[in-house]
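Alright, structures below, take your time with them.
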Structure I
Amino acid sequence: MARTIRAALLQADWTGDKDSMIEKHERYAREAAKQGAQVMCFQELFYGPYFCQVQDPQYFAYTEKIPGGPTTERMQALAKETGMVLIVPMYEEDAETTGIYYNTAAVIDADGSYLGKYRKTHIPHVKGFWEKFYFRPGNMGYPVFDTAVGKVGVYICYDRHFPEGARALGLNGAELVFIPSATSRGLSEYLWRVEQVSHALANGYYVGTINRVGVEPLGDDDFYGQSYFVDPRGQFVGDVGDPYKEELLVRDLDMDKITEVRQLWQFYRDRRPDAYADLVRP
């Protein structure tokens with residue numbers, strides 16, 4: 001029997017405050033569920049602006065515990081209500097060490113249960129992306145979560161420039177990898193339709209990737225949207241999202257294609273880890 005899942009992404013613009021941003025995502029999640037979506041991912045740091053365009057301590061106030069924080073609990077209730085798996089990127093305060101923060105995505109199953117989290121591993125620190133001011137590098141590896149729709153992994157924004165973690169997710173069994181982002185126009189825009197596509201075809205899994213839209217008050221450049229799903233052959237599933245407008249993308253993913261592609265392109269069988277020692281030198 002064919003296995004197909006319906007998945008959703010939301011590329012959204014900033015509302016101006018945290019509460020209304022959360023409410024917006026709840027409305028879209030309910031709309032996605034009405035359209036039959038079984039899994040949905042929100043954008044990077046979904047309930048705030050992309051504050052890393054500046055270095056300002058006031059934005060530490062956006063941190064929350066994960067799990068146990070108010071937004072995680074609210075999203076657990078939303079997942080249970082809608083029957084969807086939710087991938088929810090937030091600004092995390094470490095539960096054990098005061099003043100330690102991470103760029104994190106919580107993974108919540110369709111029954112509302114908290115499955116775990118991924119912490120962004122690669123942290124940029126250049127003009128407009130002052131992330132080391134806000135985040136510690138992730139320290140939890142590349143977990144894959146066994147959800148109601150299958151095995152799901154997460155990679156976040158700047159991570160996408162590093163193929164090693166994308167491969168690790170594949171080796172850990174991922175069938176669908178979500179890559180939420182906040183990327184403004186500039187040097188990296190042409191890479192947007194290259195890197196995530198490459199991860200999908202090199203590892204034989206689906207990728208769902210999101211970028212914000214609109215101009216936010218902290219920066220001069222606009223976020224260029226163009227969110228999409230891509231299949232294990234490296235082909236887009238439906239249209240790519242609008243480059244300027246807020247949009248909910250809902251797509252059907254033929255999960256049988258994963259096995260089909262992996263049996264045709266034997267990229268895992270033909271790996272040579274014995275020959276890759278130089279790749280892990282500092």
Structure II
Amino acid sequence: MKLLIKIFGILLILIVSTILYSRYIATSGLITNEIVINDNNIPTSFDGLKIVHFSDLHYTRIITQDRVNDLVKEINLINPDIVVFTGDLVDTDKTLTEDDKDFLIEALSTINSTYGKYAIYGNHDIANNSENIIDIYNKSNFKILDNDYDIIYSKNNDKIFVGGLNSVSHELEDINKVMSYYDNNDSANTYNIILLHEPDYADNIVNSYDNINLILAGHSHGGQVRLPIMGALYTPQNGHKYVKGYYDLNGTSLYVTSGIGVSRYNFRLFNKPEINFYRLNKEAE
């Protein structure tokens with residue numbers, strides 16, 4: 001009997017410790033994943049381009065002002081050429097106050113980049129209040145790619161194409177509209193990047209267009225809670241197939257970040273908050 005009580009006590013301590021760890025420690029801090037992308041399709045004048053990719057902030061759920069400020073500092077230390085945010089700035093369950101908006105505008109506006117800052121809508125952004133999100137992005141100098149694109153030119157007239165889709169979960173995506181640039185232009189000397197919130201839609205993109213070089217996505221949170229060998233215990237709709245990390249989709253590179261914040265439940269385990277830092281290198285011919 002005493003042995004059973006002792007075993008029960010140990011198990012209870014382990015369970016409580018795991019819950020506290022996954023709530024307060026595993027959700028804190030920030031990992032920067034440095035990823036080298038070697039690709040002959042990268043235009044010569046963009047060789048060495050640095051891209052910072054962050055996603056799923058879900059501000060005010062557990063993400064505080066201090067953590068946003070730390071995020072901004074980390075991004076600026078990298079001195080990126082391009083910064084992209086792949087959606088869910090806020091959480092459906094939270095309402096932004098005017099003070100929240102003012103803080104986010106001030107913080108995000110201090111993110112520096114050489115060529116530009118781009119953002120797309122996540123499913124929580126649409127469900128919360130997209131007008132607030134639009135206001136924040138516009139005033140912090142992020143270009144919103146709402147089924148839209150932008151072209152970044154080098155001095156040699158090489159091009160980086162950055163396209164962004166609206167939320168697949170709300171059936172607002174339109175990849176044909178994003179790629180309409182190529183109705184009147186060819187893809188010579190162009191490296192094509194697509195920003196996508198829900199990663200499982202990547203299959204639709206590569207099945208429709210074979211000139212996409214890189215897709216960057218979020219949404220899945222890496223499952224938030226992961227276990228060794230088993231991986232993610234839960235993933236959201238449109239984030240079941242592609243959950244975390246790198247995937248080769250018939251020559252198109254897909255990277256899914258597990259993001260920074262949390263949603264549904266305020267826990268992470270074996271899955272620290274992260275941002276991705278990509279170095280684009282042109283391979284030798």
Structure III
Amino acid sequence: MPELPEVETVMRGLDAVLTGARITAAETRREGLRWPFPPALRQVLTGARVEGFRRRGKYMLMRLEGRDTLLVHLGMSGRMVARREDAAPVPSLGPQGAASDARGATGEMHEHVVLETDHGWRVGFVDPRRFGSLDLVARGVEDGHRLLRALGPEPLDDAFDAPALAAALAGKRTPVKAALLDQGVVAGLGNIYVCEALFRAGIAPTRLAASVTAAEAARLVPAIKGVLADAIAAGGSSLRDYVRADGELGFFQDRFDVYAREGARCAACPGEPACPGVLRLVQSGRSTFYCPHTQR
């Protein structure tokens with residue numbers, strides 16, 4: 001699933017081509033994805049001017065002129081593909097990472113929603129697995145939407161600091177990695193960036209969340225902020241389905257310290273016999289990667 005840096009990168013790409021434009025045509029090619037589309041979706045989008053974007057966790061909010069906001073979640077495999085209307089289709093990644101023109105192996109078109117604008121842009125929502133979602137919510141009450149109201153603080157906001165994180169982790173008898181994946185503790189983090197942040201902070205993912213000290217929280221917060229900022233600067237991580245709105249790949253996967261690097265030496269690893277290299281274990285059905293030598 002795209003995590004905060006990927007969603008932020010996609011949102012910035014959409015902001016560049018849609019903000020200030022009027023949607024001249026909106027097409028829905030099915031009744032819904034994870035959930036049915038709002039009955040009035042096409043009517044609301046058609047003719048609406050896009051006023052701007054913001055992100056909440058892994059969700060994008062596209063503000064429309066008037067009283068509505070479009071809530072967008074990319075789900076497991078969703079991506080937005082933006083191109084000039086007179087340009088050839090932008091190659092993007094198929095479900096197994098193969099280059100395609102937004103078609104699956106059978107040739108089935110996965111572009112479920114298409115927007116055209118008076119600025120000459122065409123934006124398609126591609127979602128092979130169909131776990132993404134679109135909804136309309138009234139302006140001014142977006143954070144009260146059922147998908148947003150229980151989200152924790154934004155990790156890149158100033159309000160997310162060491163005391164706030166320490167308070168959120170206090171008393172939790174789950175592993176710290178599982179706690180950080182809880183969207184009610186902090187919004188937007190996923191498996192990749194939690195593994196990377198815990199490595200930077202030197203905290204073992206198997207530690208109980210309640211055992212994280214104030215000093216460790218003071219290391220963990222800047223580690224979270226730093227890895228997210230670095231990933232956004234790199235355009236996110238392209239693993240399997242994710243591409244940017246312009247069809248290009250992110251490249252933070254080339255900078256992973258531990259994620260998907262089982263057996264490799266991390267930058268701080270002295271090697272055998274002191275350390276066997278990056279280890280992989282399964283927590284709550286997800287792969288965790290960490291360095292047993294530097295993470296305690």
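Observations
- Taking distance in nm of label points 7 Å out along Cα→Cβ at positions 135 and 231 as the criterion, the top structure among I, II, III is II, with the largest value.
- Structure responsible for 6, 29, 35, 19, 7, 3, 1, 0, with P(r) over Cα pairs in 10 Å bins from 0, in percent calculated and labels I, II, III on offer: II
- In terms of mean count of other Cβ atoms within 10 Å over residues 175-182, the structure with the greatest value among I, II, III is I.
- Given 12.4, 35 for Rg and Dmax of the Cα atoms in Å, for residues 55-150 alone, calculated: source structure among I, II, III: II
Here, each number is a calculation from the coordinates, and none is a lab measurement. Keep in mind it's a predicted model, so treat the numbers as computed, not measured. Cβ atoms are built from the backbone, for glycine too; each structure is taken alone.
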